[in-house]
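Below, each structure is written out as structure tokens.
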Structure P
């Protein structure tokens, strides 16, 4: 029996999808030429652009289709299309226009895409953001001693491995232990880089859909969500996955609003509860963000001191305590520390930063 994929019949919706790819191609032309070229081709192809209509409305984004195809390509490294992927470069790597090979690959994997697009959602675990947390953690350690790290929206839990990564701040110094993963962050301002890894007594993650790194397919999905042009980031992720498998991570299934209080209460017996979020709050609705802060207010009201260090978007999360006013959608990520001491909340804006931790401009104490 021949497989015939469903064809969307809402031409106006397909036109909207084509525009998404057209805009994506224009916006990424300088930084990620591979996906930009593919997006330009998809924008002119109704059948390919219309594939997005198979995804839930909130996930109808070009990056979802690209991640699904990337996942398939990672599983078929000998496919013709794989020869065009910069992160899979090899001696027989292809040059020229990758779009014909991309279109042919999608056609031959129509059944796979039909199954994946309705179920998948883009999910990243950008370890570069740990560079943004280290200076704040150093300040906290000097104040309260050993920390109990709780990463909210932990995905695969790779940010929990902060004590196992090496860091270089340029200028500012380095924290080196011989790790297989080294993160480099360009700096401006008087960044308080600690001389060694902050003391973390325990590290726990919480996520509604944790990625199990022992599951090869799930780990490959995490890799697939990295853009192929970002070769160093892709290789760094693979090294972090190997490290996580060797060291182990504790990531629990849970909800940011409903379960965070219980985890804070659980970890304070071994260290100062120190929560982190990085580009997580924008996935919550405004009322959910307020409820998250209220949950921590309630914990603090019982006499439990805690801290929250976040790296979030001012434009997307204006409700967060201490976040600077948004002036435009391209405003840098804000790094903010929120402290609860003696039942009272205080927030301080520490830095502005690249969303993946490539650079940090310190503005705080």
Structure Q
């Protein structure tokens, strides 16, 4: 099965599970053709299909609660229950039990694609592999540890705070990318959840995304509630939850939603975002200038990309260490892997991703 067939079949599977926003899927296809890195971000379903075939030994490594669709832009910031700024993995849409090597290899491939996209980055493939391995290994040895930015991690803090300096622009961009909808166009369940999550006394306006964001989840319904409260804006988002594409790739039965999403978030070594929760079939979360994904344009200006990859390796271990009684067997399994396992697997998956991208951008999906 080639990438075109895989995309058609996966999207047909998706339509059987949720009401799909077809215009967003069309936009997703445009983005996939435009750039190899964007293509990679948008095609975890293809990765899930190829991973056990191209890297069978690594696919059978010790099983953990994994992110699944891990890549460079799958990290961001949020506020914990104490109001502290925290950094870490912030997208668990494809969370599911997998061999632990999956997340590290996928993260490494995304970094290789960032070099392919922008060769001027002060980074080498060796630096990518070494820093991810060192960060992951150090976190396993320490039992993990969350990234609270206000007291430590000055390089991460500098990048995050740079993103916080213009909150007024954040709200203008959010308004420009969304369109108001009548209250009756909002599913009743979403309206009830918004009401419970928003501060008492707010009168929100409801919106839908007009200019889509993200890639892997494009096609899912997304609703926003925005309100003025005590001198400033507040916002909440609701997004359809779907079973991991791993179930499509393995032809396993998929129920409603993804029970592993919130289970993986809650178990990980992290300072939780108190507004990040699954209600029914919806993922609910707070939106704000201090709460969101850090994209490649910000990452590329990080003063020490190598140290950032070390942190990403550590944070990957934070997620895996949430698996019950996993630390000792995980350390043993990790230490028993061949010396160049990450390099060899990442190169294999990187080359296949580029071939798939070339086929996708040069052919019409509808043919």
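Values in this text are rule-based calculations from the coordinates and carry no lab data. Since the structure is predicted, the reported quantities are computational estimates derived from the model, not experimental observations. Cβ atoms are built from the backbone, for glycine too; each structure is taken alone.
In this comparison of P, Q, the computed figure 29 for relative contact order in percent (Cα under 8 Å, 6 or more apart) is attributed to Q.
When distance in nm of label points 7 Å out along Cα→Cβ at positions 114 and 146 is calculated, the result is 5.6; to which of the structures P, Q does this value belong?
Numbers: P: 5.6; Q: 2.4.
Matching structure: P.
If you rank structures P, Q by distance in nm of label points 7 Å out along Cα→Cβ at positions 50 and 330, which sits at the top with the largest value? Don't skip to the answer; put the middle values down first.
Numbers: P: 3.5; Q: 2.7.
Of structures P, Q, the maximum of distance in nm of label points 7 Å out along Cα→Cβ at positions 50 and 330 occurs in P.
Structures P, Q were shown, and helix-only ellipticity at 222 nm (-39500 (n - 2.57) for each DSSP H run of 4 or more, over all residues; to 500) at -14500 was computed from Q.
Using semi-axes √(5λ) of the Cα gyration tensor in Å as the calculated read-out, with 38, 22, 19 as its value, let me know the right label among P, Q. Label of the source structure: P.
Ranked by FRET efficiency 1/(1 + (r/R0)^6) of positions 130 and 234 (r between Cβ atoms, R0 = 35 Å, to 0.05), structures P, Q are topped by P, which has the highest value.
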